[in-house]
Each structure stands twice: as C-alpha cells, then as structure tokens.
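Once you scroll down, you'll see the structures, which are given as structure tokens.
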Structure I
Amino acid sequence: MFVSLIRIIPVFLLLSSFLSELWAAEDLSQIMQQYPPAPVEMTLQQVSKHVYYVEGAAGTALDNEGFISNAGFVVTPAGVVVIDALGTPSLGAMLLKHIRSVTEQPIVKVITTHYHADHIYGLQVFKELGAEIIAPAGANNYLNAPSAAERLEERRFSLEPWVNDRTYLVTPNIMLTKSTEYELGGIKLVVTLVGGAHSDGDLTVYVEPDRVLFSGDIIFEGRVAYLGDANTKRWLEVLQQMETAQLVALIPGHGPAAQDPNKAISMTRHYLAYIREVMGEAVESMTAFDEAYAAADWSEFKDLPAFDAANRRNAYQVYLSMEAELLAQ
C-alpha cells in the first residue's frame, strides 16, 4: 500500500499541474474574448530575475490606441504583483496574456502608481480576477471629480471599441496614506508614498532584492514629461531625493527602462527645474506668458518626443501655478 501511494503521488501532482494550466488557459481565453484586441505591438521585456514590463509608445493619450504608458509585474513564489494597468481594458487583457506567458501564479495585487486614465482603465481586468487594487491617497480626488466621468465618456468615443460602455472606473480596495512594505514569497516590495507631485497622489514601488524601481510618472524617460495639474515644486523635491538611490534599473511611467537610473532622474529634474526657472522669472517680472514662452530657449528639449504636444501646455501650467505660489506668500 505504501509503495503504491509513492507511485501515485507524483502522477497526482502532475495531473493537478496540468489541470491548473488548462483551467488558466481557458480563463485567459474567456477574458481575451471579452475585450476587442488592440492592433498594437506590445513586447514583454524582462528587467531582472523577478521583474518584467511593457513599454508604451511616445505620444499623446489617444495615440497608439491608448498604449502610451508603461506597466509591469513582479513574479514571486506567492503570486504576481502588477504595477499599473495601462489605458484601456483591451491593453490590460494583453498585459494579462503576457503575464500568463511567464507564470500561472495568481495575480494577487495591482499597485497603481497614480490615478490617471492612461494607467488605470485596464484595472477592471485584474479586479475581476480577484486581485486587490492598491492606490495612493489622492486617487479618490480623481474618482470623485466630474472630469473623471467626463474623460471616460470621451474615451468611449475617441478610443472605441477598446474603451466602451462596459469600461468602468475601478475604486481601489486600499488607498495608502503612508509608505508601506509588502512581502510575498520572500520578495519585498517597498511602496513609498510621495504625495501630490505629478498627480493628486503618487507612489513608487521598489523591488528590493532586484534593486529595481517603478517610478510611475515621477519619471519620464527620453521624452518631455506631461505636467497636467502637477505640483512641480513638490515633484522637484522628490526627484532630488531619488537621485541618491542605488538602483540597478528604473522603470518610468513612460519611456524605456533606464539602465542609468540617476541619469533618467536627472533629466526629468532638469526639465522641471528649467521650466520653473523660466516661468518663475516671468511671473516675478510680470511678463505675459506668450512673451515669456517665445523668449525662452527650448533648444535643449525641442527634439525630445512629445515636446510639440506637451511643452507649451506644461509651461503655461507652471506659469499659472507659480503665480499662485507668489500670491500665497
């Protein structure tokens, strides 16, 4: 009897593994059928032993069928942690397919670096798989603002069919109010809450054993940053602190993974510092925005992707915010 059990157990384990893979494949097939496939190229890149990511194309929100931001995942012995979820449910489903090409481990958490449409519309794919959704405090500001519903309605038109009537805004299970750490299967993730910088609430995720940092949109690699309604003063403070980190790689919110992380941090910091310097001088001297913008030397940045689409808008946002800073003194 004992010998028979010894012979049966390996067969049972093999059968269980086979059935698990079969069920996962069926689940993936059903999920992929729910979302119209986006005709974009999405290439999975491995950064370190546990960390993978996909890179969106440089461009504005509607370019490349909405695939303009990055997302990644960390594979641990206790499950998968996804970082950001891309700009449409269809893209989220494509990310899931890439995850399943690496592991059949359950997806246990999705950590969103911030709540902007190009990073969160894919969340519903993972929520419906039972993943816990984690976001920084400030995400509620986005969710409660009328502009969030208005933007979703507009994207149902401009990114149809990949954003459609079945697309919805996902409320996080947890909104972090302080930095924290998660450990899964011996892999430690350090989540640092940086507050309102690029958005109303931002965080970074550091994969400790791999020394890889997911920066979210605190860093834009190789392209002009989108400032939106950013607090550029706070953003600069965060970047100055980040430059001292000893990183192997940095995965930004946009652009390729930086093999020279401090250089990537320095570039974004330099852009913000310059735009604040130029617009700050204009505000101090009461120079009109159009005149100040035309007089500024943008040659250092003008050949970067997204300069034409973003720079003037960025400068105007900083001009207005620095007027407000001056009045608040």
Structure II
Amino acid sequence: MWIEKYRPQTLDDLVDQKESVDGLKALLKTPGTMPHLLLSGPPGTGKSTVALCIARQLMGESFRRLVLELNASDERGIGVVRERIKGFSQIIQATPSGVQFGLVILDECDEMTRDAQTALRRIMETSSRTCRFILICNYQSGIIEPIQSRCSVFRFRYLEEKDAVGYMNRICKGEGVTAEPGAIAQIFQSSGGDLRSAINYLQVAAVSAKGGKLDVNTVNKVVPVAENELIREMLRLAFHGDFLKSRDAMYELMGKHGLSGREIVRTANRELGRLHDMSDEKRLDAVRALGECDFRLTQGANEDIQISAMLAQLSLIGKK
C-alpha cells in the first residue's frame, strides 16, 4: 500500500504542519524532559506518522521493544487501560539515545470512555518517570480536561493543496506514473484535505490508468465526484420544496452508493457553500438543521429518519 510505502520516516519528511513539527523538534532536543503529548486534528493530516517518527527518533533500534501502540477505538475499556498500559508502564530501560522510559502511542483516544480516560489520567501521573504517552485524537473536546492539562497539545490542520499535490507527484514519479496536473488536483479536492485518503485514491486511479498515464477521465471513475453532485442535487431539490424527490436522492446515496448518514451530512455541509442562490439567513438556518441532524446521528438515532427530517426542514427553509 502506498500509504505505508511512502509514509515519512522522520519529522523532516513530513508534509506541511511546519508549526507543529518545529515545536516537536524543540522538545526532542532534550528527550529526557519530554512531556506527554496530545496530537489533535482531522484524519489524514499526519498525526500517527508524527508519533511514529518521534518513537523512532527516541528509541532507535529498541523501537519495537519499547513502544506500545494501541487503538483506543477498539481497546477503549477501563480494563485495557489498567492492564495493558499499566503493565507496559513498569518498563525502565535505557536506550542508545539515553532515553530511560517506554513510549505508549494511543490512537483515537477521544473514543475512550470517560471511565477509561479517568483511569488513564491516574496512570499518566504515577508512571511519568518510566513512561511517556502520545495521545492522538480527531477532536480535542473528546478528551477530559485533566488529561489535556497533563499534555503538551499540538493541533494539526488540513494540508495545503500545493504541499499535498507536490507529495503525490513525488509518489507518481517513484511509481513511474505520468499524471496530468488537473488529475492530481482533483484527487486532492475529492479527499477533502485528507492526504491518506488522497493517496489511496491515487493508487487506485494509477492502477486503472492505461499505459501509466493518469488523466482526469480515469480519476472520475474512482473518486466520489458523482456522490458529491448527487448530494448537491439532493439539497437543491429540498430547497426548491420537492421533499419527495430529495428523499429519493437520499435513499439512492445510502442504498446504491453505500454512504452513511454522517457522511451525507458532512458532504452536504461542504456543498452548501456551492449553492450561490441562497440568502445568508437561509444558509444559517440550513447549517443549524445539519448540525441538529449530525448530533442526533452521534447519539445513535435512525439514519434515514433523521436525514429525512433534515430534508423536511430544508424544504421549509426553502419556502420562506
């Protein structure tokens, strides 16, 4: 997989995120006093890669032995925190770089239960002499305040197009793929700033390309452009008061294209900006309706009922 083959191995190789990288480099000049870290930001912006780069720099050849990687969305219970992490935190081992602690990388920690986070807070406090934690999350608000106060927080942002496109062009060069500039730009725009997703699209498109030449037509076959257009049309129908047809478009998105309710809401939020025939008041009401729907979906509500309710609200907004 290209996302692993071309994953940066050092902080200097990282794409964009200059402010965060410079701050981390400053901390790593004195690794013995490095605090716990909290890396926060959208998916595909380099948080996990940064954590692995830090681990390699600190641990050297002992990387595999002195680093514990966990995905909190799978192993988020209080038992895992107390047993696996607490057991690992007992390690006291000198490394070639002089570091005398183990390193725990905990991905998607905003998915941990509050009980598990409370247990983790205590473990971070008692094991700071023998262990450092790198916590990774998409939403900093999902982390309890006592943990945030024990970490140096680094916020990651969506990548700049020129940096991401340049990186994908280097991948194309390494794989012997000739890509049109417009094709690479379209892949990035379809990924919504997520470089991991963009590289996956790039690999699929490159395999589909004839003769190693990647053009816009080939990209259109693999990126979800049609889905975005269908969501835009769904919104347009709703705002024009045609609720039934907009709901039919919604069922097509969920049934034929396999999109989840939250994916539809997320994309609809972006596509609202492309509907220029709306007043500011209607746009504000529409965003409020999307936000209410998204909240209900996070609480486990039925997807098609909530999206239908959202479209009904948009139809009423359109009739104002």
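Brief remarks on what is shown
- Highest-scoring entry among I, II, by mean count of other Cβ atoms within 10 Å over residues 128-135, is II.
- Structure (I, II) behind the derived value -16000 of helix-only ellipticity at 222 nm (-39500 (n - 2.57) for each DSSP H run of 4 or more, over all residues; to 500): II
- Which of I, II yields 1.09 [Cα Rg over 2.2 N^0.38 Å, calculated]: I
Every number in this text was worked out from the coordinates using simple rules, so none of it is lab data. Computed from a predicted structure; not experimentally measured. Cβ atoms are built from the backbone, for glycine too; each structure is taken alone.
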